[in-house]
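S.K.: Input: structures, listed below.
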Structure P
Amino acid sequence: MGRQGERAAARYLRRHRYRILARNYQCAAGEIDLIASQAATIIFVEVKTRQPDEGQADRLPVRIEQRGRITRAARFFLAHPAAADRPYRFDVISVAFSSRGKPQIEHYEDAFAPSRV
């Protein structure tokens with residue numbers, strides 16, 4: 001179900017004029033579900049996929065360990081010359097699938113600050 005949620009989140013971002021730079025970005029430092037850009041800003045996206053009866057996204061927070069891994073991976077990505085000196089942020093997208101399979105998406109921009117790891 002997680003990959004299905006990531007695909008739905010990527011479609012949502014494209015519909016809202018974001019450009020997808022990477023999906024399931026992996027490096028020695030960790031993994032990031034989606035990396036997108038909008039204008040000059042790079043957006044690191046954690047996707048939370050849930051069943052409709054699991055409640056709101058605040059019940060599925062990005063744990064401190066996850067934030068550390070995402071932050072380390074983001075720093076690795078930002079070390080590339082093409083990403084140097086660009087503004088960035090960390091977003092969370094919650095995807096819940098209805099019984100008909102239609103995704104309900106909630107996008108939380110600037111959802112958390114980078115971890116100091």
Structure Q
Amino acid sequence: MELERRDEGQVSVVRLRADRLDAAIAVRFKEAFREAARGARPRVLLDMGEVDFMDSSGLGAVVAIYKLLGAEHSFELAGLSPGVDRVFRLTRMDSVFTIHADVAAALAGAGGGAGGADARKTA
């Protein structure tokens with residue numbers, strides 16, 4: 001599991017380089033994200049394009065990151081695979097997070113899927 005961060009204008013894009021976000025890496029993911037988010041731009045975008053599987057521990061880790069960033073950052077998701085998207089829909093977390101089809105759509109300001117324009121909905 002690896003995270004890569006790049007800043008583009010007011011957006012920090014954090015790419016998760018892993019095919020799974022599950023109990024085996026959830027704690028390491030949270031710790032690595034905490035480090036990657038230091039000095040982040042006001043809008044943080046988690047690129048999950050490489051993640052094919054996510055369980056409840058992975059979902060919990062994403063929610064923990066959302067809470068960690070607090071009100072001073074918006075937190076959005078991009079590139080969810082069908083299986084990962086299903087987890088967000090089944091748990092109704094797609095109404096909490098702004099979800100974009102991919103990073104390009106997010107950076108262009110286009111909504112890419114479920115969720116709304118408000119990335120700061122209550123978790």
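S.K.: To test your reading of the models, identify which of P, Q gives 2.1 for distance in nm of label points 7 Å out along Cα→Cβ at positions 46 and 102 when calculated.
M.R.: The read-out comes from structure Q.
S.K.: Right, something else. For distance in nm of label points 7 Å out along Cα→Cβ at positions 6 and 94, which of the structures P, Q scores highest?
M.R.: Largest one: structure Q.
S.K.: By the measure relative contact order in percent (Cα under 8 Å, 6 or more apart), tell me the structure among P, Q with the highest figure.
M.R.: Structure P comes out on top.
S.K.: Compute mean count of other Cβ atoms within 10 Å over residues 30-37 for each of P, Q and report the one that scores greatest.
M.R.: Looking at the calculated values, the largest one is P.
S.K.: Hey, log10 I(q)/I(0) by the Debye sum over Cα atoms at q = 0.11, 0.17, 0.21 Å⁻¹ derived from one of P, Q reads -0.29, -0.76, -1.27; which structure?
M.R.: Q
Each value in this text was obtained by applying a stated rule to the coordinates, not by laboratory testing. Owing to the predicted nature of the structure, the values given are computational and were not obtained by experimental measurement. Cβ atoms are built from the backbone, for glycine too; each structure is taken alone.
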